[in-house]
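Below you'll find the structures, each written out as structure tokens.
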Structure I
Amino acid sequence: MVVLDMAARISSDIRVITLDTGRLPEETYAMIETVRSHYGVKVETVSPASDELEAMVTRFGPNLFYESVPYRSLCCHLRKVRPLERKLQEFRAWAVGLRRSQSETRESLAKVDEVDGRVKLSPLADWSREQVEEYIRANGVPRHPLYAKGYASIGCGPCTRATEPGEDERAGRWWWEQDANKECGIHFTPDGRAERTVDVLIRDVLSGSRAQIQNA
């Protein structure tokens with residue numbers, strides 16, 4: 001929200017995109033409406049391909065992410081990574097709100113990076129959580145309702161919980177996983193072994209998806 005607020009102050013001609021994975025908490029949909037009304041912008045909603053989701057859920061069930069890291073990464077990939085990759089084909093650059101202090105996997109985050117020939121901007125990379133809070137207070141930035149309930153990082157409903165005192169900001173994401181890379185693959189790829197397994201699963205799911213369509 002800080003990045004969006006900064007951009008809106010610079011220009012009213014901005015494009016705002018959000019991923020609707022199909023498993024978002026109701027509070028996130030309310031937040032989308034808040035953004036629309038507060039900033040007077042359209043929020044471009046990006047959704048997963050329905051045939052890919054149908055194939056995945058049919059084969060592995062709706063809550064496959066609880067079973068293993070590769071299954072969770074597969075779910076994230078089809079619900080988040082692939083839709084975002086498709087949408088980003090419309091852009092030469094995009095900005096995100098990642099910060100180095102959020103987790104160990106983000107400690108080396110660059111403010112400007114190149115991803116698949118596009119420029120990825122992380123203007124808050126060197127900000128602390130306190131600096132973010134101060135900006136929000138000083139500028140009246142709308143807050144996601146779940147932050148007031150103890151959430152520090154918000155994703156899909158089944159995969160996010162409030163954090164406990166002393167936990168890092170990413171502790172509430174995929175909390176059932178032990179010693180795992182707490183990333184969905186949008187910003188950082190999983191470890192090599194998990195990534196190879198996910199690649200196999202994706203090929204399997206997508207080939208099954210095409211077969212179902214052809215036989216329909």
Structure II
Amino acid sequence: MGFLMTRMDDLQLRLQSLEKEILEELNGLREGQGYHLEGRRVRIQETIRKAHRARRKRVHVWLWEGRLMAYLVSPVIYAGVFPALLLDLFVVIYQFICFPAYGIPRVKRKDYMVMDRRPLPYLNWIEIIGCVYCSYFNGLMAMVSEVAARTEQHFCPIKHALRPKTLHSRYGRFFDYGDMEAYRTRLEAVRHDFADLRVGSAPVGPRP
């Protein structure tokens with residue numbers, strides 16, 4: 001059992017390292033494009049800003065080139081902001097009340113709510129609204145998933161017999177399906193195993 005746990009720990013560390021490399025490779029900010037980061041702010045070279053602003057599609061042209069069906073269904077798409085705001089509010093209250101009671105570290109919004117597309121000068125205001133909405137909604141879903149993952153680690157850290165389509169960031173710490181002995185003897189240790197979060201390292205993705 002000890003060898004197995006050591007092997008799993010080693011695989012998880014290697015996977016975390018690989019995930020970080022993948023995230024860095026997927027980072028859309030490339031050197032030489034005239035964009036760079038200063039902390040969490042995007043800075044754009046003025047020459048690039050002017051060149052990209054010149055390629056901005058005017059709103060009336062953008063609307064003319066759009067499809068009628070897209071305009072007809074857009075109210076349904078943007079109506080999702082109302083349940084999203086309610087969910088956001090609930091998660092904020094849920095974390096504020098419940099997580100301290102169980103000793104679970106709170107999920108930081110800034111790790112998931114990334115709003116950095118708005119400054120792009122080649123986007124018109126309609127495109128900016130769409131980008132902000134998509135960033136907010138997907139960031140919210142990712143944040144909610146992490147909140148649920150930490151909750152599940154505390155209350156039911158057991159892997160499924162059937163492999164889910166995707167795995168959340170805490171899944172690798174769960175007990176194997178049917179491992180009653182480990183569950184009964186190590187439950188308290190696992191449900192409080194958030195040391196990796198308390199040292200400031202944010203989760204980078206699902207574990208096996």
Structure III
Amino acid sequence: MSLDLLYFVNPMCSWCYGFGPSLRGVQTAFAGDVAITVALGALREDTEPLRPEQKDYLRTAWRRVAEASGQPFTFDLLDRDDFAYDTRPACQAVLAVRNFAPATLLDYLEAVQAAFYRDNRDVTDTAVLCDLAGDVGLDRARVEAALTDPATAEALVAEYQQVARMGVHGYPMLVAVTQPHAIIIAQGFQPPEPVNAAVHEALARATG
């Protein structure tokens with residue numbers, strides 16, 4: 001019996017990037033026993049460049065994530081005067097990959113996160129998102145088409161609304177979909193060990 005896990009995430013959420021090793025740990029430790037479904041939540045859709053005080057806040061927040069998770073960060077994007085922190089394009093790209101290449105979804109999500117936080121590539125840029133698709137072996141043109149398709153934008157808004165109706169407003173969040181009640185595996189960042197332990201317990205309940 002496979003345990004269904006629902007992962008609430010925004011690809012440009014710093015704590016979600018920090019949670020990446022924990023999610024990968026679950027995928028590795030419970031291969032064949034869990035199925036992970038990604039649900040996208042709204043975060044920031046800023047169209048104006050970041051102000052100095054916003055940059056200072058982000059530097060501090062990202063350093064906290066780096067210290068807690070061990071994930072590598074660089075801060076060059078915050079030195080730009082024209083960077084607008086819009087998470088919508090990355091979410092649309094992830095949604096598109098989930099639709100046409102679900103087996104590669106976590107690889108693509110991870111690539112987007114690393115490109116933004118580790119490499120400081122501008123993942124609000126369509127060309128960058130398409131290049132990342134090619135990097136993980138996906139059809140670059142399909143991601144580009146989805147990013148310009150109004151239906152993708154509409155589907156993303158509907159998903160944001162559905163996630164909000166479920167009462168999820170912070171990320172990351174990992175939930176085991178069990179009966180009669182779902183089990184929260186992680187709400188906010190957690191390191192791999194307690195996450196694996198919680199999945200093991202949920203799997204035991206589901207199969208026992």
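The numbers here are math on the coordinates, done by the rules we state, and not lab data. All of these numbers come straight from a predicted model, not from anything done at the bench. Cβ atoms are built from the backbone, for glycine too; each structure is taken alone.
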Can you say which of I, II, III returns 4.0 when distance in nm of label points 7 Å out along Cα→Cβ at positions 69 and 93 is computed? II
Value 13.6, calculated as mean count of other Cβ atoms within 10 Å over residues 37-44, assigned to which of I, II, III: I
Structure with the greatest value (metric distance in nm of label points 7 Å out along Cα→Cβ at positions 13 and 53, set I, II, III): II
Read-out helix-only ellipticity at 222 nm (-39500 (n - 2.57) for each DSSP H run of 4 or more, over all residues; to 500), computed value -17000, structure in I, II, III: III
